[in-house]
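For reference, the structures are reproduced in the following blocks.
Please treat every number below as a calculation from the coordinates, not as lab data. In this text the structure is predicted, and so the values were computed from the model without any measurement. Cβ atoms are built from the backbone, for glycine too; each structure is taken alone.
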Structure I
Amino acid sequence: MSTDSSGISFTAFYTGEVWRRHGLSASFLAQPKGRAMYLASKPFEMTAKFLFGINGEALLLQRHRILDHLLERAVLDEGYTQIVEIACGLSPRGTRMMQRFAGKDIVYLEADLPEMADRKRRLLEGAGMTSDQHRVIRINILETGTADSLEQVFARELDPSRKTIVITEGLINYFDYATIHDFWTRLVSALKPFPAGMYLTDLYPNFQWYPGVKLASVIKQGLSAATRSHVTLHFDNEEEIRSGFSQAGFLTTQVHLPESWYGVLDIPVLRRPSLIRVVEGRI
């Protein structure tokens with residue numbers, strides 16, 4: 001199996017610009033490529049919203065803000081103090097969270113493939129945003145037995161005495177189920193030495209039931225081509241999601257539908273059911 005998933009980093013530029021346009025990201029993370037991609041996609045996004053009541057930008061905002069909320073709640077209510085954001089891309093979450101919890105004993109590690117990790121590190125260092133508690137590191141979740149593998153990165157970089165949260169956003173559907181199940185199984189094993197472990201992620205389930213399934217299929221095909229990967233939809237419903245996480249070793253799994261957060265969080269309210277699911281797994 002190839003361990004090269006660098007094509008996925010392509011989407012990091014677009015999502016980074018979405019965060020910036022909605023006041024979630026700092027100007028130093030802005031990239032010309034992201035601005036160009038955002039402007040090029042805007043006519044399609046506006047058309048989709050008008051015709052179908054849903055678009056990609058709204059789904060990105062839903063997942064990002066729900067993940068933020070769950071992370072903040074875990075830190076404030078449960079005492080989690082170590083956070084690892086895998087496939088961080090140009091996500092502003094690490095910077096926002098370190099500012100949100102300034103003065104608290106929080107460690108935030110942003111992790112990605114070497115090229116994107118190096119880019120992110122330069123941007124953060126240039127803005128004076130890195131420290132011993134906020135670092136950028138390299139990781140490749142597909143590798144085993146290498147310095148960038150999940151197991152070696154965790155052993156080398158993390159404090160085993162801290163309650164630890166791992167976040168992935170916009171990652172899961174770029175791999176087939178066997179690959180992502182293997183990652184989840186290894187992640188469970190890697191988190192077991194910690195006093196408590198939590199995994200937060202998002203995913204798109206198999207939306208064959210969805211009224212706009214043809215539009216969704218076009219989006220899926222476009223992402224596959226743009227990222228040089230095969231976008232795969234996992235699970236037909238929420239019960240299958242919980243079962244899949246249980247089979248990977250998670251003790252409890254909660255599936256969050258964006259609709260349950262309408263009126264609670266500042267997220268877009270859609271005319272149709274949301275395609276995104278946010279998953280909270282614990283070991």
Structure II
Amino acid sequence: MSSLEKPIVNWFKKNKRDLPWRNTSPWGVMVSEYMLQQTPVNRVLPKWHEWMDRWPTPKDLAAATPAQVITAWGRLGYPRRALRLHAAAQIIAEDFNNQVPEDQETLQLLPGIGEYTAAAIAAFAFEQRSLVMDVNIRRLLVRAIDGQEHPKPVPTAQEKARRLAILPTKNAHVWAAATMELGALVCTSKNPSCELCPIIGQCNWRKNGYPKTELVRKSQDWHGTDRKCRGTIVQALRENESLTESAIKKLWPDESQVEKALKTLLEDQLIQALPRRRYRLPQ
């Protein structure tokens with residue numbers, strides 16, 4: 001057992017948030033993992049409840065139309081994730097008897113599920129021993145073990161090997177949830193609450209004098225960007241049965257950016273082109 005495991009798990013038992021996907025079906029866990037990709041918990045919570053009330057099983061979501069799915073996704077970010085979840089639900093309903101598969105390799109065959117999401121579903125839905133490499137877990141452990149402020153943008157083979165070496169043989173899913181929670185609530189990216197940390201005495205970042213490292217982030221700018229333009233178009237189509245291209249161009253000051261956004265949305269199958277240069281959500 002790693003010397004980090006006991007104090008972190010004990011802290012988790014006393015301080016963990018009451019999140020609904022910690023006590024739900026494998027499908028509920030899967031929905032939460034799609035929603036939580038690049039979206040904070042407080043925005044996901046109400047939408048997760050709405051989706052689980054409306055579509056409590058993969059078969060229920062599979063029967064929905066793409067337009068219903070995109071509209072229900074709301075402001076959880078680019079709705080391509082919603083369509084991938086919809087497609088995954090259709091496969092599960094048809095090929096897996098409406099049951100989320102347990103095997104990580106099989107999970108990765110589903111639309112929208114990569115290595116991280118498969119590991120998270122395996123851990124949190126099926127209590128399997130899997131290596132969950134969430135950004136909060138990575139930041140916590142790179143500080144405590146490696147003495148660095150921030151992890152590299154993408155996990156390296158060396159980082160994975162070092163984390164696998166301390167992965168508990170029993171209750172690894174609890175370790176994953178505990179390290180994720182500690183990273184999210186205490187060992188935060190900015191202004192961490194080190195005085196509340198149960199492993200402060202073992203933290204090599206603290207022992208090294210809290211050295212600064214450059215945090216490489218993808219741009220999170222929103223106003224005026226292509227992402228904002230696409231989001232504006234999708235929201236307008238949520239509120240209207242269809243819109244002409246000229247009406248859509250009135251929503252945004254840069255016509256060339258609108259044309260680019262329409263092309264991308266069509267390629268991602270998030271909108272449909274109709275005769276007479278009209279557009280709608282996919283039916």
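The value 17.9, 51 for Rg and Dmax of the Cα atoms in Å was derived from one model only; which of I, II is it?
Working: I: 17.9, 51; II: 21.2, 68.
Answer by label: I.
Assign the value 21.8, calculated as mean count of other Cβ atoms within 10 Å over residues 105-112, to the correct structure from I, II.
I
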